[in-house]
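Values in this text are rule-based calculations from the coordinates and carry no lab data. Everything numeric here is computed off the predicted structure, so don't read it as measured data. Cβ atoms are built from the backbone, for glycine too; each structure is taken alone.
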Structure I
């Protein structure tokens, strides 16, 4: 089953990245490196000029990385205390709090993103509420901004941060914190030196579960952002739409993205294994 639903699609994507674009859409089974050359180099309008580095796509990648990183940090800052709060409730109450955390996932991501756009638009409920209170006099231009994209990513993937950290905190032995407090350790020292090393696997898992899908997200940038918030997921999605799309180029960009993610996961796993040996 893993081969059918994971390996075969990945292999097909890798093969398509080496094919030639068909004029009316689709591909021609003529193997070439043109898609990767298009991603990394600019050879002019007619392709006959000396190659120079194509910074357009590199900048899109960089924008996607820092957007995903910011979303991960925001989810961590909110998700860690939320997970801690849930894990320290009486056992009879924890299921209720977890239920509340997972309720948004009963609704399709597209519907949730459109609803968020309706909420923060110029004449949406948020601006009307703030103007009604007299906090602002003119609507805040939130849609088509980096902040809107951040809100979309945060809203979409926050539970991915909360649940792994909750699982780690639930197994934490709180007697360790009590012992450190008895030795007059400050709260921040207890958090940094006692709690975090124990719950680190949950934190790392949560960060990966937020960062990776945020890196390839396209709904939040498309619906909440604009041209200045264009991300790599939107670029890939655009290549497979209509007869003007470029399937080999879209597949090549996806392969580059997947390669970067796999390298990051490999380095993280290597660092974790080194830390476990030490």
Structure II
């Protein structure tokens, strides 16, 4: 597995300058429209979605195209591009219909580097910016794909995990004493395009498997959790996703413990 800090796996799809120019245009537009904390529910997720839609298809005539009773984010000569910034579960019905008739590229942004600021819901004051301590958000992004795992082996589906550096603003209105747990996200502002990870064939999913496990004959959920520093619950979901994609397989051994091996 690549080290995000030391070995950024850039590929032909990455144009950092063009991405930066698109971000600048949308950020200026938001300022001109008087973007404020009061607009929660309007801005949430929309800026990243708009930036990625323009990045993957610059011509607006191909945006928001009705197709099979739905509206495709992009529909051009190459097929359909769906950009999903939140949970992938709501896409299941749409993907099922689209994949019957067209190639589909699912673009899913991942906050690989995230800076958090907290908004006081009463005063509107914004806290100083600090870097999120979350471990391995790139590996954890496969948890999102768990909810559409039945489509991952379909040859018409291509996935692009877009690794971003973002500023995230959250209301301090959660259920915990400090207001952070269960809080409401106000906005995520894209700052930089780090990388784009293509997931087109089973072998692509091995990018997320640490070399120590890739070279071993077998490994468990616990092994994967310890190697990647993610929770066992998330590790189970990631390995289930990789199994559905055809990159690894599992067998029942050692009592009730699942043992995984690489097949891609």
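Structure data summary
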| item | result |
| --- | --- |
| Structure with the greatest value (metric volume of the Cα convex hull per residue in Å³, for residues 145-248 alone, set I, II) | II |
| Parent structure of the calculated result 0.60, given that FRET efficiency 1/(1 + (r/R0)^6) of positions 65 and 233 (r between Cβ atoms, R0 = 41 Å, to 0.05) is the read-out and I, II the choices | II |
| Distance in nm of label points 7 Å out along Cα→Cβ at positions 81 and 225 - structure with the largest value, from I, II | II |
| Structures I, II, by distance in nm of label points 7 Å out along Cα→Cβ at positions 57 and 201: label with the highest value | I |
| Relative contact order in percent (Cα under 8 Å, 6 or more apart) derived as 28 - corresponding label from I, II | I |
| FRET efficiency 1/(1 + (r/R0)^6) of positions 161 and 241 (r between Cβ atoms, R0 = 35 Å, to 0.05) from the coordinates reads 0.65; which among I, II | I |
| Test item: mean count of other Cβ atoms within 10 Å over residues 49-56 calculated as 10.9, pick one of I, II | I |
| Source structure (of I, II) for helix-only ellipticity at 222 nm (-39500 (n - 2.57) for each DSSP H run of 4 or more, over all residues; to 500), computed value -21500 | I |
| Computed -0.71, -1.15, -1.23, -1.37 for log10 I(q)/I(0) by the Debye sum over Cα atoms at q = 0.10, 0.14, 0.15, 0.17 Å⁻¹ - originating structure among I, II | I |
